[in-house]
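The structures come next, written out as C-alpha cells.
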Structure 1
C-alpha cells in the first residue's frame with residue numbers, strides 16, 4: 001500500500017521571519033517531541049483515548065536521549081531550562097500520547113505488544129465500520 005507523503009510540518013517546524021529589507025530569515029527547527037516519541041515507540045499515532053489505552057512504550061534512556069536533543073531548542077535555551085525539566089516535559093508529552101515510559105524495554109516483549117495493539121486497532125476499526133454500516137441500513141428503513 002502506498003505510504004502517505006510526509007509534509008515538512010509533520011517533522012521539521014519551519015520559522016519564517018520577514019525582514020525590513022524584504023528578505024526572509026528562515027530557521028528550520030528540530031522535529032517535535034511527539035515525533036521523536038512516536039519514532040522511539042515505533043508507532044504511527046498516539047492513543048485515541050488518552051489515559052485509557054497504551055499506544056506504545058519508550059525506555060527512560062530514550063526519553064533522556066530525546067531530552068538531550070530537544071534541550072538544544074531555542075525555547076528551552078532562552079529559559080535556561082535544566083535537563084531534568086526537559087525530561088519531565090517529555091514524559092508529560094509521552095503520557096498525553098498514551099506512551100508509557102518504562103525503566104527497561106525488552107525488544108521481544110515490545111514486539112508482541114505492538115502486534116497485539118495492531119490487531120486491536122484493526123478490530124476496533126472493523127467494529128466501527130460495521131456499526132456505521134448498521135446505522136446506515138437502519139436509517140434507510142425509516
Structure 2
C-alpha cells in the first residue's frame with residue numbers, strides 16, 4: 001500500500017494491468033485529472049465507481065452544496081452521468097466495457113436498516129421493474145484501453 005495523491009500518481013505509464021478505485025472519484029477536487037491518472041498508469045483496465053446523477057445521491061450532493069453556501073464545512077461530493085464518464089474515458093483512449101449499478105435506495109438506508117434480506121428483496125423488485133438500470137447507484141465501470149492506444 002502506498003498512499004498518495006490520486007491527481008498525480010507516482011507510477012510510470014502503464015505500470016499496472018488493472019487500476020481499481022472505489023468510493024473515491026466523487027470526493028476528488030479534480031475528477032477529470034483523477035481519471036486521466038488512472039488511465040495513464042493502467043495498461044489494460046480501469047475499474048472505478050461513481051454516484052449516478054439520476055440517483056438519490058444527487059439529493060445528497062445538492063444538500064452538501066447548499067450547506068456549504070451557509071458556511072458549513074463539507075467535503076467534495078459529486079454525481080456523474082454515464083455520458084460524462086464515457087466521454088472522459090474516451091479522451092484517454094479507453095472505452096466502457098461493463099457497467100454495474102448497485103442500489104436504487106440509498107446505501108445509508110440499507111445500512112441503517114441492517115437487513116440483508118430486505119435489501120436483496122427490495123432491490124430485486126426495483127431491478128425487475130427496470131428502475132435499477134435508470135436510478136441505480138453507485139455505478140461501477142470497467143473500462144478497457146482501446147487497441148490503438
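Coordinate-derived values only; no laboratory data. Not measured: the values here are computed from a predicted model. Cβ atoms are built from the backbone, for glycine too; each structure is taken alone.
Assign the value -17500, calculated as helix-only ellipticity at 222 nm (-39500 (n - 2.57) for each DSSP H run of 4 or more, over all residues; to 500), to the correct structure from 1, 2. Going through each structure in turn, the value belongs to 1. Could you tell me which structure in 1, 2 was used to calculate distance in nm of label points 7 Å out along Cα→Cβ at positions 73 and 113 as 3.5? Going through each structure in turn, the value belongs to 2. Looking across 1, 2, the calculation of Rg and Dmax of the Cα atoms in Å, for residues 49-120 alone that yields 14.1, 44 traces back to 1. One of 1, 2 was used to compute P(r) over Cα pairs in 10 Å bins from 0, in percent, and the answer was 10, 29, 28, 18, 10, 5, 0. Which one was it? Answer by label: 1. Taking relative contact order in percent (Cα under 8 Å, 6 or more apart) as the criterion, the largest value within structures 1, 2 is that of 2.
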